Structure 1
Amino acid sequence: MTKPTVGTIGTGVVGSAIGIVLRSKGYQITGVADQAPEKRNQLADRLGTSGMLPSEVARQAEVVFITTSDGAIGQVTRELAHEGCFQSGQVVIHMSGALTSEVLEPAAEQGAVCLSVHPLQSFAATEQAIKVLPGSVFSIEGNPAGYPLGIRFVEDLEGKYFFIDKKAKPLYHAGACVVSNYLVTLVDFGTHLLEAAGIPKETAVTALFPLIEGTLANIRKVGIPQALTGPIARGDIATIQEHITTMEGVAPDLISLYRSLGSQTVEVAERKGSITGERAQELQKVLR
């Protein structure tokens, strides 16, 4: 089956990575656009294509990826639609986790098939994104007429996919943010406590990596709630109380976060069956 031609508007981390990876899978990239000429031309050279205006990209490609910042996707789509750049049967895709395909409605009004194809992945830099994008899990949302092409992209990237209703996207994105973004906050929280215990920051961060990786391995192997370990999983009230008492003296501003996380962890421990309902109530009293 012939692969459709692809154009990208927006050469940030995701836009650059998707163009580079799709080209490596045999897709022809007809052009790239970005408001920063230097970035646009660098990516165009790497892809063996041309740096263009957004309108030129939209008019020439069978599939248009709009990979600007979330706040600009709607504006870019409206401007291109105003110029009459979209065509019937053309596929227009954004890769935002927070936005639905509705933000592409101006393109749909001109006959384009619109999709949101979002990788459940964390991208800190382009080269890292190029490595981890293949094999990722993607959510697909939008016009069902575009599903076969969305699936084809994902399968060519050796990934997996699921469909999501547009109404569920805010909760979906919130869940992704908790796991990805708040993990950074959680490690920062733990690092602060280790620093308060007299451990240098660099040592603290390095020391936590095996613990983090071990926990993730446990989740992968036995799942939640069985992967939960530690004092709450054991119903060890004395240790939890000692944590709080000690934090009152050296890190009082972090106690509310500790209590909140602990309270949620009690519920996980109860689901695991490692504590009784009565012990769970006792733990919750300590954590209030």
Structure 2
Amino acid sequence: MKFRLAKLAVLSCALASASAFAQYQKGPDPTTSSLERAGSFATRTISVSSLAASGFGGGRIYYPTASGSYGVIAVSPGYTGTASTMYFWGERLSSHGFVVIVIETNTLLDQPGSRANQLMAALNYTVSQGNSRTSALYGKVDGNRRGVAGHSMGGGGTLIAAADNASLKAAVPMAPWNLSSLSFRGIRVPTMIFGCQSDAIAPVNTHAVPFYNAIPSSTKKGYVEMRLDDHFCVMNGGGHYETLGKLGISWFKRFIDEDTRYSKFLCGTEYNATVRSTEVSDSKNNCPY
């Protein structure tokens, strides 16, 4: 009898765990083709003025129109860049089932530490809108499932935000720039770094790769580098929409939505096909995820 009860308890825990994962799954089963283009969710946008924003410079929110609650991601542009340089990420991620705010920074010259704070402020703002009955986002934002991303100094800010906020579920720094990687040794947030091989502004050998190496091996982490491309390879017009979109979507789906259907695009055969293509010059990971 004791053995039977113990067996039932284990089964019950397993079913509860599977149910917890399943509740965040959204959208059809992913394929390489589906991840290389806009997703199945129809989306809309909301403009956030600098006057309405608190702690950041405003921006644009992308959200799925379908009912339900979604994980939320804040995205920062790089040094001297505006939100428009990162609109691709708002469009693509929201169409796969996320609420995404692409921010304007307080000034175009804001440093990584400031951008980290602004990313967190933007997440808080978006979550508050999800709790407001007068907002189009009402009921659509799951404030417990947050992620961050950013380019250049926005990528440095993404890493700082991940180091300072262990409650984040995922981070994707893109061609990140920061003066030091010392604080990144404390990152516990699953982090996928995108690098650009010919980056002269944030050379991968002094920025992206050391940042990846600084993150503890106990933290889920990945690194993918675009061959012979410059600092702007991850932005609107960068030309790697299919590959970077697929990897970025999969990372956020795996760790914000806890959706293991996306694991194969981050480890294994599908992942290997991606990183062994002529488009990619280097990759690192600590699979399995």
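Since every read-out is calculated from the coordinates, none of them should be taken as a lab result. This one's a predicted model, so the numbers in the text were calculated from it and none came from an experiment. Cβ atoms are built from the backbone, for glycine too; each structure is taken alone.
Summary of values
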| quantity | calculated |
| --- | --- |
| Ranking 1, 2 by mean count of other Cβ atoms within 10 Å over residues 45-52, the structure that comes out highest | 1 |
| Highest-scoring label, criterion being distance in nm of label points 7 Å out along Cα→Cβ at positions 173 and 221, among 1, 2 | 1 |
| Structure responsible for 0.80, with FRET efficiency 1/(1 + (r/R0)^6) of positions 117 and 205 (r between Cβ atoms, R0 = 35 Å, to 0.05) calculated and labels 1, 2 on offer | 2 |
| Which entry (1, 2) yields the derived value -10000 for helix-only ellipticity at 222 nm (-39500 (n - 2.57) for each DSSP H run of 4 or more, over all residues; to 500) | 2 |
| Ranking 1, 2 by FRET efficiency 1/(1 + (r/R0)^6) of positions 37 and 149 (r between Cβ atoms, R0 = 25 Å, to 0.05), the structure that comes out highest | 2 |
| Comparison of 1, 2 - label where mean count of other Cβ atoms within 10 Å over residues 69-76 is highest | 2 |
| When percent of Cα pairs over 28 Å apart is computed for each of 1, 2, the largest belongs to | 1 |
| With distance in nm of label points 7 Å out along Cα→Cβ at positions 29 and 101 derived as 3.7, matching label from 1, 2 | 2 |
| Parent structure of the calculated result 11, given that relative contact order in percent (Cα under 8 Å, 6 or more apart) is the read-out and 1, 2 the choices | 1 |
